[in-house]
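> Presented below are the structures under discussion, each in the form of structure tokens.
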Structure 1
Amino acid sequence: MKEIIGGKIVVNSLIEEGVNTAFGLIGSAGMEIFDGLYDAKSIKFIGVRDERTGTHMADGYARASGKPGVFIAGQNGPGVTNLVTGLAQAKAALSPVVAIAGSLSSAHQYRDAFQEVDQTSLLSTVTKRSVLIPSTDRIAELMRDGFRTATTPKQGPVALNIPRDVLSKSITQTEDYIPKGRQFDFICGASATSIENAVKIVSKAKSPLILVGGGVKNGRQSKLVEKLATLLYAPVAMSPGHGDAVSCDFDLYAGQVGPRGNVVASNLMKKADVILAIGTRIGFNTTFYSYENINSNAKIIQVELDPLAIGRFFPVEIGIYADSGEFISSLIHALAGHHRSAEVFSWTSDFLEKRKHFLAERESFSSTSALIQPAQLYRSIRHLAPKDSAYTMDAGTLCLQATDNLNYAQPPSLFTPLDFGLVGFSYACGLGVKLACPDRTVISLMGDGGFGMTSSELGTAAQYQINSICIVMNNGCWGAEKAYQKDFFGKRYMGADVPNPPYDKLAELWGAKGYRASSIKEFERVFVDALSANAPAVIDVSVDPNALFSFRRDSFAHRAK
């Protein structure tokens, strides 16, 4: 028997959960945790400049690694309120982030104490679960429960608030206080009846489409999808933000659908007679909840681990509550001996021809303008970036244009804030992705406004030598909003223009590599240099400020003339 303080129990719990990287910002309310980390040689601690961006790092780390991302907010009050945006983003992405937050002493609660805020209630709105750990002897139990909650379907962030006195108190360590890891598997398969009914429908399809989303991507099930698509000879399309659920090198890869996808994949959704929707909610970004973006006569087979998502927005022929991989494996087995029909062959051959023309047209883009056009920039990135490249995106018009314009050859390769629409996400997320996948090239695309929000994390990148590349598409404005003001508000620009410092020089001041490009040839030259720099890098790219596009035209239909 020996005495152990609460902060050390937290660290022991992290070790037991297999955590080897933790992000955080130190603060007085969590000092016992950081002191415990000092001796935890198996955990690499990444100290960040802001709790919001640090949570984005943990989010990116979780999505890229498939393991929980851990963020430690050392300061109660403002240190925790800064977590809100990052945790809301993680919740929208179903990302298993575990946020551990220091809290004011138990005796000071409800006394309007210094930096007091009801952290547990506040974070409950942006997490899967928010918990106040009431006593030192329950830390191990509730840490274990928090990790289990974050990583079981449907995944999501968890907040664990720990008062100062709970962290500093010593207790006698017995077996009850030694944390034990989560020894469990969760596999939910489809019933034999569901598989039999699915076989009947897909076997009779004349124009089938496989639509996959985050469930397939997060489950690392791309090869299974490719095997099923080859068997059915059906195109594979992806929900927006998950264009990497299947490798772009796969012959039947169609790209992303919907108002923000490409025209070929989107037309497949509008014409398919059977849509096999696997691991996707068929939600907003895929359809805008409108039959303008999906065939109203299609028979939909929807497979989801979130039962509430099944048939939520569009009626389904069959709804199947199951793990995507388990379902696909069972369906492949049940389709043994399946032969494609002449109608299916014609449907998919037509798709392949249209996809070929679409890619050729994308490659042949030309412009008479001396200014860099977004399509030119994306083409250069496609040609020069290594096959293993992982991309992170921001919200905003330039990144939305980029999403289906890049190549995602090695799943997972695309990390976006689409469901939350967050500006200021990409760079910090990319740092987390790079730490999770140190041998891969990580490229973060941002607008100049979004990068200005998060550029202080250049200090984190330089300090820990996190060698990602950030391409700042600099058009001097909040592009999406300026596009709406241009198209729907008579060019009455208000707050749209953003003067910025030279970000290449700012990067150098922080200790990173800085580059500037005002022509496509300049960009290609400096991009090649950045790829081999073996250092954190920022490329400030001057993009045509008139290359604006209104994605949400539907929202302003009332103003259209």
Structure 2
Amino acid sequence: MKQLLISLALISSLIFTSCEDFLTEEVRGQQNLDTYFQSEEECESFVTGCYQAITFGGWWNINTVWLLSEMCSDDGWMGNTTQSQSDYISLAHYQGNGQSNGAISNFWQYRYKGILRCNVAVERISQSPMSDEAKKNRLVAEARFLRAYFYFELVRNFGGVPLITGFLMPEEIQGITRSSAEDVYKFIEDDLKAAADVLPQRSEYLATDMGRATRGAALGLLGKVYLYQEKWQEAQTVLKSVIDENEYKLMENFGDVWSVDHNNNEESLFEVQYMYDGTYALGGALTVITGARNGPGDGWSWGQPTANLEQAYIDAGDTERLRWTIIKTGCTEIAGEDNFAAFIENSKNMSKYQEYVDKYGWDPECYIIDPAQHKSARIVRKYFVPIDKRPEVYNIDKIPLDHRILRYADVLLMYAEACNELGDDASARTALNQVRSRVNLADVTASGNELRKAIRLERRLELAWEQNRLYDIRRWKDDNGKPVISNLMGPNGTFVKFNTDPETRDLYEWENQGEDSDKGISFDESRDMVFPIPLYEITMSNGSITQNPGWN
């Protein structure tokens, strides 16, 4: 599939013109939807455009909210303390004034642009004269899978949203209102079930089609959609299908899961396809966005792991996943980095190198992530690419590390959660312990509520910085009946106390108050279980789209 991406960069500029363009005479250099979709090649190219809509090829369209979700959780800080934090702080620090937040405005807009592409694909490819009926049905199923994913991204961030299921002109959506979250989820379920009935298994695709939606991806995402709604029996059934169909397995080494050398590995159900190209923006951005500001190649340092997350690994004795998830200042090695000497040399060129070594008692042969520029002086290892594997042009939209959206370890842990909720603790433990065994952790033998806690902890340790944590702590209920996030955040939240109590607060995080350590202290459960609807969308709808409670 990656071979199609270069052609997409040229094709998309021709196909996706404004709705008004379709109402006037044809313009040379543009395609008309009424005359497109006549060949298999045109249909396939358009669906490739639907895949491109996962990120729209830029760092600011979608990646910002992927990172924002981590910043709003106990796993992440905004991190960069040398530049304006306006894009993130209102929401990441629960200030209650994020209605005009640029990140979520872009996210909303581009998720709906992706839905528009998918709506067009579903409608027009179904009517295409292409002769290969099986191929036609598969392309429609791919578009339905992607549409379901885009709506899932919207509903889990905003709650109920306008449900647009066809290609509508601007005047046809005037006065549109928000559908309920239940109706949006029902639409997602229907799309995913229909897609799963048609899509091939991963093993049935040609190598050139690697990265396309599969039956396993549709079923895996459907299982997550059920889980989010606490439809435990449905989740258990569909996730067991993924397991029993035996298309996926855990990678032997945890460090290979997010390796640039193991894109589309045997654990991956679905991931964003990236490749390096010197001219076109066909690569990823998170490696650079989250990289250290003073590291070789340099980065932007937006989004950094918390000391609280690091402590969770330490408390669990989970040294393997810790080293493949967090790179910490003062370290004397980076997991998987064979040219660590370059990081030492870079550190020694810092003006404060000796001052830091003396102050913190670091080994002189260490890598320094400048504590003065980085809130936690830690960066995300999962997005990191070793020096010798970096492309010639090391920049945003150039990194060939695929972004993993859904993988088999997630499926096993979701299945364990559903089984535990249904009282099938034996099956839950079996799935849970498969994930733990890979990183040499002892089997969990607990049952009931203690097993539930173990599964939840495992999700945090296994899936950190994979855009799951915020949504997990929002949907889970704690022993006191409150959402987990309500016990982590707020004036009495355990996460807030961890970061402000002299007994537990982290040295680097506390010294750098370029980002306040009391993040989450103003969390309001009645408001902050979802993001605000972007104010621009409410204004443009003349008020037919209403705001979420608490956002004024």
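Values quoted throughout were computed directly from the atomic coordinates according to the rules given, and no laboratory measurement underlies them. Predicted model only: the values in this text are computed from it and were never measured. Cβ atoms are built from the backbone, for glycine too; each structure is taken alone.
> Assuming 19.2 is mean count of other Cβ atoms within 10 Å over residues 147-154 as calculated from a single structure, say which of 1, 2 it is.
Working: 1: 19.2; 2: 24.5.
Answer for the origin of the read-out: 1.
> When Rg and Dmax of the Cα atoms in Å, for residues 155-314 alone is computed for each of 1, 2, which one produces 20.7, 69? Don't skip to the end; give the middle numbers.
Working: 1: 20.7, 69; 2: 19.7, 57.
Derived from the structure labelled 1.
> When FRET efficiency 1/(1 + (r/R0)^6) of positions 187 and 443 (r between Cβ atoms, R0 = 35 Å, to 0.05) is compared over structures 1, 2, which one is greatest? It would help to have the intermediate numbers written out before the result.
Details: 1: 0.55; 2: 0.30.
Result for FRET efficiency 1/(1 + (r/R0)^6) of positions 187 and 443 (r between Cβ atoms, R0 = 35 Å, to 0.05) over 1, 2: largest is 1.
> If distance in nm of label points 7 Å out along Cα→Cβ at positions 483 and 531 comes out at 1.4 when worked out from the coordinates, which of 1, 2 was used? Please list the in-between numbers first.
Values: 1: 2.7; 2: 1.4.
This value belongs to structure 2.
> Of the structures labelled 1, 2, which one yields 40, 32, 21 when semi-axes √(5λ) of the Cα gyration tensor in Å is computed from its coordinates? Could the numbers behind the result be given before it?
Details: 1: 40, 32, 21; 2: 37, 27, 25.
It traces back to 1.
> Taking relative contact order in percent (Cα under 8 Å, 6 or more apart) as the criterion, which structure among 1, 2 has the greatest value?
Details: 1: 13; 2: 19.
Largest value of relative contact order in percent (Cα under 8 Å, 6 or more apart): 2.
> Quick check on the output: -13500 is helix-only ellipticity at 222 nm (-39500 (n - 2.57) for each DSSP H run of 4 or more, over all residues; to 500), derived from one of 1, 2. Which one produced it? Let's see the in-between values first.
Numbers: 1: -11500; 2: -13500.
Derived from 2, not from the others.
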